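Readers should treat all values here as calculations from the given coordinates under stated rules, not as data from a laboratory. This one's a predicted model, so the numbers in the text were calculated from it and none came from an experiment. Cβ atoms are built from the backbone, for glycine too; each structure is taken alone.
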Structure P
Amino acid sequence: MTKALAAFLFGLVRLLTAPLGRWRRLTVLARLHDRLAPVAECDVRGLGVRFLTPDRTAVYWPRHGYASEPGTLDWLDGLGPGDVLYDIGANVGAYTVYAAKKTGARVVAFEPSPASFHVLVRNLALNGVAGQVTPLCLALADTTGPAAIGLGDLNAGSVGHGLGADTAFTLNTLSLRLDDAVGLLGLPAPSHVKLDVDGLEPPILAGAAAVLAGPALRAVLVEYRPHGAEARARIDELLTAAGLRLAAEAEDNRIYVRSESN
């Protein structure tokens, strides 16, 4: 349904419900609004997935997102019901939903953008995995305290956000070191970490030394190729110091696993 048609239907119902009492009218309009919110369905390796797509940016994920990173899907396919995945930079939940629904793993999904977080939570409900996922609207960094996050735009599914970034919209929020978040919130230790945060990988890894060194952690998939040489070296340094070794590359990502000697 086009936006023009949806606007026409909404306006028509507003006109037809004018004689109703205020609360009855608001209830009808709210239910119509919910019904008009588009939902896209797609098949991912035989798995049926449903996504709320309230704007053009969110549409990218069910239509093109999965096809862009087959290596990430291969990696997620190795999870099982006893695993805990930290999806850092979960966006609208494409990989969170896939991991929870396909493998039965528990997922802790970190997404600081309020617009994307709203759609992430809706997508958990649409796919029946809300009981397996802990969604957290948190910004992670190398320090804990007040922070300003620059949002690329206010559409769900958008990317390009960053702490202190000079963007069109700045949100005053709280950043947490991952180590602090785990301790304060009592989160389960991860067996796997997926980290894709538009350039903030090094500082987030720097704030996660205890999590990365934890014996439960077996593997980390981190966005690597788009970084410059200095950031790449820092990613390698932090993961190697935690007892992880490079095991494979997939698209723009690197996969590190726990060294057998540890």
Structure Q
Amino acid sequence: MSAPQYVPGHGLLAGRGAVVTAAAGAGIGGATARKFLEEGARVVIGDAHARRLKETEQAFAEEFGADQVASLPCDVTDETQVQALFALAEQTHGGLDIVVNNAGLGGTAELTEMTDEQWTKVLDVTLNGTFRCTRAALRSLKAAGRGGIVVNNASVVGWRAQSGQAHYAAAKAGVMALTRCAAIEAAEYGVRVNAVAPSLAMHPHLVKVTSAELLDELTEKEAFGRYAEPWEIANVIVFLASGYSSYMTGEVVSVSNRHA
């Protein structure tokens, strides 16, 4: 089955200020930042890859206007950089309304061969990084007193067993639990916290850390016989960031068509 036609923006996030982490390049973060801009949001993007981040900002500025996008290099394992990213978001574009925690790190290693360094690195980026950014987001949104939305990027691997993915699965399951707990704590000040759990979205970064054989195997298991385009995941993130999901918090939405 071929990919569907790209869905244009409908102004669902008009006038909102957003932060998207790991937003450089052609992955889910970049697609989400683009969709947010198409929906009328003003976006601050962060990424650990400074050169690629600047290129992404420049491309968005040319297409949507320099006043709609700003960027700052941000390694989510570094609390100082996280604080700087959120300070920039608070200072620009009229404040902060939406945060998308997209930063994550994968890899493939059998548990018996996995090193402490491999385990710790994946957990620090994928789970601890989401914690740091969620904490910063809730502090900012609570202080502003006008509600807000946090969307975390989890994975169906947080539910499903997959060989070679113990570190990544544990991290993503942690993101799901973090999302639910944060949602309960944030509800009293009008902030909603949800997550998406993509199945298989193809982008250049995934190819670098996953074998072609595994990607082919996973693709064959999808009901549509294809992987998701990053913008298809971004569409669901837009839904969770918009008023259309106003009654949802603490939920993890599977973006998948695989049921076995």
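Between P, Q, which one scores greatest on relative contact order in percent (Cα under 8 Å, 6 or more apart)?
Structure Q gives the largest value of relative contact order in percent (Cα under 8 Å, 6 or more apart) among P, Q.
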Distance in nm of label points 7 Å out along Cα→Cβ at positions 41 and 137 - structure with the largest value, from P, Q:
P
Label whose coordinates, when helix-only ellipticity at 222 nm (-39500 (n - 2.57) for each DSSP H run of 4 or more, over all residues; to 500) is calculated, return -13500 (choices P, Q):
Q
As an exercise: percent of Cα pairs over 23 Å apart, calculated from one structure in P, Q, equals 55. Which structure is it?
P
